[in-house]
Structure P
Amino acid sequence: MRETPSQRLDMHKAAEAILSAERNAMSMQPLSGKHPDLTLDDAYLIQNLLNDIRQKQGLRFAGHKIGLTWRSTQVACALTEPIRGRILSNAVFDSGFTMSAARFVKPHIEMELAFIMGRDIDQPGATIDEVLQATDYVVPALELVDHRMAPPRIVADTVADNSAFAAVILSERRLRPHDIDTRWVGATLSRNGVMEEAGVSAIGMGHPAACVAWLANALIETGERLRKGDIVMSGAFARAVAVSDGDFIEADFGPYGSVKASF
């Protein structure tokens, strides 16, 4: 049965609903509940509208996040590539920062590498080597993710929700990309002194810089580009860990230091 005009998804209202859910830290029903044919193209249009509203409200962007970089996750979600979202400049914090989990709907935290771009990437066909050459430095990091839509949800719901971005916590360490093997950076993630997860950076597309190259090429296809100074969260090393107020989180990157956050 074809949808009537009243049944069609109003993308502006969808973006406003996501912002309201985020502002009030209350989950909303997934868009796909009433619109099961929601596509990734639709979702990125909603994400763009969402971020346009934020810009009109005076918020600025600090870069991009990449999600679902694991091959196993992509297969499970019937994807052939990762997903992406924008990093808000007012949601970038230094290691040791304390925040309230009550500000979020259902926050989880992941350990990643952040790439800080030293120059623009504005030509198609970006490669791992080109990304490493364009990167000023790599930073051990934590990403806080928060789904504003209640399950059951599909990937398109998450993409519309700015790919579940909530915050970024960055280490004080600044690592030159050619001084370390960014493919084999390992880390453990502990909550309240108990190790919950461990992983290695190669889990995402075989190399975290491959994830950044994918992003660079995806942005160029949409008329955008990675810019000098952008922070790029290259994808999680391991499963996300739920957090609540009272939790202390530490990601131990071994010789490359640690990243800490308290709730």
Structure Q
Amino acid sequence: MFKYALCASPGAALHEPVLFRESFEKLFPRAKELGYDGVEIHLRDAADVDAEHLACLSEESGVMVAAIATGLAKRVDGLCLINPDEKERRRAIERLHGHIKLAEKFGCPVIIGSMRGNLPAGEAGRDSYKLLEASIKELALFMKDRNCSIAFEAINRYENNYLNTAAEAEKFLKQVGSEKVGMMLDTFHMNIEETDMCAALWEHRNSLIHVHLADNTRLFPGSGTIDFKALLRTLRQCGYDGWLSMEYLPGPDEETAAGEGIEYMRRLEKTADIVKM
């Protein structure tokens, strides 16, 4: 069976694609009740979290910390890895050091997506791309002896203006050249950017370390048109053993969205052609 996590962020805005916004004390038991194996935590700043307390909640509930996501540092504080102001770029890297140290405690990936920012036009864009590569290499070096990794996300063109497809992200990962940096793919973004989602998963299976699930509606799987049965079949064929995290809008409400998503995916897993692989 696959491992499923729900995405959560205490105090997140309603437009953020996370399911729960309550305290960690309530989050872990709720995730357990709904049948989740883990939680993916979206954090603005790891300094806001008591790592030991988080570890106790995880142990008591039997619900693992699946990943630490970093996008709120960009969306709330404007921190970005391609900021031409070196002082501000250093702030972004140092903020990510905190996320990495927290992730190390749980042996989980740190997701980097929107913190890469958008490229400006012309020569400045080429310089910014080089800054991103340098930043990720530096972060990978910081992680060298740590039990965690970076999951670098391919994001659709309407939210980021570069590195939109799995192939583009793969090319960037090769330029970085670190075993500490892998790829994260999100079915919502893939539905926009990939001509064949299953082919993309298969082609880039060796780099894939984390997956986000959302339907084309950006609501729970089963609410739209994405063929999740085919995606599960492909992931099984790829030998993927990482997390499947539910990252979508909490409609019609948090409880329904979280419950419908995992129930739908578990039902698909029970179909014969999935189980036999």
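Every number here is computed from the coordinates shown, using simple stated rules; none is lab data. It should be emphasised that the depicted structure is a prediction, and the values quoted were computed from it without experimental measurement. Cβ atoms are built from the backbone, for glycine too; each structure is taken alone.
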Test item: helix-only ellipticity at 222 nm (-39500 (n - 2.57) for each DSSP H run of 4 or more, over all residues; to 500) calculated as -7500, pick one of P, Q: P
Parent structure of the calculated result 51, 43, 35, given that Cα extents along the principal axes in Å is the read-out and P, Q the choices: Q
Label whose coordinates, when distance in nm of label points 7 Å out along Cα→Cβ at positions 40 and 248 is calculated, return 1.3 (choices P, Q): Q
Mean count of other Cβ atoms within 10 Å over residues 56-63 from the coordinates reads 12.6; which among P, Q: P
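Can you rank P, Q by distance in nm of label points 7 Å out along Cα→Cβ at positions 112 and 216 and just name the one with the largest value? Write down the numbers at each step before the final one.
Working: P: 1.8; Q: 3.3.
Structure Q gives the largest value of distance in nm of label points 7 Å out along Cα→Cβ at positions 112 and 216 among P, Q.
For distance in nm of label points 7 Å out along Cα→Cβ at positions 64 and 136, which of the structures P, Q scores highest? Present the calculation step by step, with values, prior to reporting the outcome.
Details: P: 1.8; Q: 2.4.
Sorting by distance in nm of label points 7 Å out along Cα→Cβ at positions 64 and 136 in descending order puts Q first.
Using the calculated result 26 for relative contact order in percent (Cα under 8 Å, 6 or more apart), pick out the matching structure from P, Q. Don't skip to the answer; put the middle values down first.
Numbers: P: 26; Q: 18.
Computed on structure P.
Between P, Q, which one scores greatest on mean count of other Cβ atoms within 10 Å over residues 32-39?
Q
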